[in-house]
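Read through the structures below before going on.
Since every read-out is calculated from the coordinates, none of them should be taken as a lab result. Every value quoted in this text rests on a predicted model; they were computed, and no experiment measured them. Cβ atoms are built from the backbone, for glycine too; each structure is taken alone.
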Structure I
């Protein structure tokens, strides 16, 4: 059997497993609450690993090791910011959001929560938020499909189109039929694959390179050789600060602000069995995130040391993870590692498809007062998934940099437009619908203008000014439009009490 055959068999088994989980979830889905939120029955381990896998796309296995290989620890500030942001999100947002979304008319999406929490009878806030989610995530999904096509093209020499359609087709099948539960359960398997790969590869590579001390020595030697050949591009890859200005470090760490407003992540909080599960979810999720992030960073260093010792220079640093898998393991095991990369890509796509579907059905269709039976709403949800997937596939037929560049832009957009509103909704009684709409628009506009202005974007990641703009505008407009509402006050107090109720109560 050839190396490629072993790898294809491993990936084929992975695809079959994903489809089987999707079928299992299909049998447990009966209404829209099941399809969009898993019936609010996710145990903490599923919620935590699903949130992690849907967040940490292929960049964790390819982008982070590649950045460390090329530039060193200075690139780890994004990872540090994300870990801190995720911890804060689990600690402060998760329990309150789980409680409040159920109290506020059993809201099953972020836009419907905003509307119910703030009593926006005009539906403007809900429809605007749903539209923003739909537009941005359609491109986001497309970028994931592009990544899948490029993966198959570079790993197996297949055509880009065939690889893209295969990834899109399998992901669509288990998401279309399994809904939120299918996406969440497959995320658990995908998170386990990512964890195993990022724990195994760096350890095996360090051993093959002569041990931890030898790896550090080889990295210093590689830096010295590089600096002697190109003094203008000096590298000190074991330094956390060399080569980065204060603003650059702040910009990188500020990626963590985006967590508060990412619909495909915070919807996992809403799907937990209770607010009390947030504590266990935080411990599981952050442990997974810290270990996998450390594994990705170590992979970059270990790969640099190993290939320097072998006299090999990688043309594309982002392939260091894949190259090590091919060198260190039997082809079948290497195929499992390749499946971990696919897992990272597909888990993000499936989560975003469900959020897009919920935006179409729950936040736009039902916001106009349309009613239907539970079975028909589930059918509409599946049609929503199919519609978004088809549009994303059409966009991915001709990949270009603008779609891939939109990933970072969309992270900033969601983080700035929704993040401050989530925080204010959960911690400030006086937020109004007018304040929320004005803040959302301000955050989105500032991100758009800042991100498209090269001088500004080079100085600071656009999420920072966008987040501040949304927060300030939402507070100011809310203070100008505040009004007493006994129901809002009662629900807020009920949420506060319920969010801090211990699991045994």
Structure II
């Protein structure tokens, strides 16, 4: 549906004045975001309402920037201008006010493997571009196609459709070739590492309940012993899985040390840590010798979830949103361990919670040597809704963008293993196929990559810069045209003729 979803929208905004276009776009955006993010009401009703109203602004701006001439003009530059503007607005939304890169148009293609592969060069933005370009091409083809009787209206349609067709065919052809290459490397790989993920399925109302601490710890110990039976080199627990704060209560941490020693496996687990009177959302790697090898502190915190923005300037927010203050980590961490039977250490990077939504974090980890990526998270807040599946889409794109395996360990789902081609190798589920709010463990073999970073990992947002240049050129061209028409009208005695 993503390939045609905007065609009715283009009909609605075509030939409208700028203010009408903005409000039509805003209404369209409010409907979209309300339907996509309705699950946020499980956390905050007022916050979800405000967020929807804010995000709809970008759809309104998109509509306002689509000059009537953009939709009426059949020139090649028009077929590129529309998706370029969309990509620029998606990028801005991903970074303004700490950023919210959720529900990108490119995420809609996660099951579409041939189209997905271009992300290793352009990032997700390239997929958003091609999908929006096809929407614009379909709209123009319907309005100005061969069945239109006026030759004047059909004059420029052929070049535009040719450009759109060539770009789409190029993306699909590239995707087919790259998918076969990546998939073939996976089959030929010999440097396999067995990894297990544990999904505790702890309800959010029990997570920080002192009366539930023993139950939670026993749950993870039992599942870890079960996972150890699969002979993995590394076992991964979800975000903040330890039911206490490290630095305040040493009892449960000592239980983790015994567990790592008894199972003889490396253990990566999430925990809240207290150091120097500051709280951190951390990922900790422990060796079978009970040694804490390294710690990563979450760098991209959730506003109003882990910290209050502008707390010092607007202190009243503390009474509106009474949360604890989590301290931001100051540097990335590469975790290294030596799997049994291997002579080369395996290196990986960790993304905590929604950090996997921000491609620059995984890019930096890949550039600095991460052989695979791990996402530990807790989406229990949002109950049995599409939230966890929408979050899972981001991890699929991070795998393709960096050509690295992504391993996800979550509290309530979706936990699983994603190949560098974007193929979901496995998802933890019960016998009925349900992957949300089920407990268990799953083990799979992955291949830590030793290849050079992808073009996207090396060069970053070059495609967004290109889209920005196209957008500026398109807006500048339209402004010049409006000025010329105004001057022409003055020369023609006030009538807007075409001299």
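Which of the displayed structures (I, II) returns the greatest value of relative contact order in percent (Cα under 8 Å, 6 or more apart) on calculation?
On the way: I: 31; II: 16.
Ranking I, II on relative contact order in percent (Cα under 8 Å, 6 or more apart), first place is I.
Looking across I, II, the calculation of log10 I(q)/I(0) by the Debye sum over Cα atoms at q = 0.16 Å⁻¹, for residues 211-466 alone that yields -1.52 traces back to I.
With P(r) over Cα pairs in 10 Å bins from 0, in percent coming out at 4, 18, 26, 23, 15, 8, 4, 1, 0, 0, pick the structure among I, II it was computed from. Before the final figure, lay out each step's value.
Numbers: I: 4, 19, 30, 27, 14, 5, 1, 0; II: 4, 18, 26, 23, 15, 8, 4, 1, 0, 0.
It traces back to II.
Kindly point out which one of I, II the value -25500 was derived from, the read-out being helix-only ellipticity at 222 nm (-39500 (n - 2.57) for each DSSP H run of 4 or more, over all residues; to 500).
I
Looking at structures I, II, which one was distance in nm of label points 7 Å out along Cα→Cβ at positions 35 and 475 calculated from, given that it came out as 2.9? Let's see the in-between values first.
Details: I: 4.1; II: 2.9.
Only one of I, II returns 2.9 for distance in nm of label points 7 Å out along Cα→Cβ at positions 35 and 475, namely II.
Tell me which structure, out of I, II, gives 6.5 once distance in nm of label points 7 Å out along Cα→Cβ at positions 19 and 267 is calculated. Only one of I, II returns 6.5 for distance in nm of label points 7 Å out along Cα→Cβ at positions 19 and 267, namely II.
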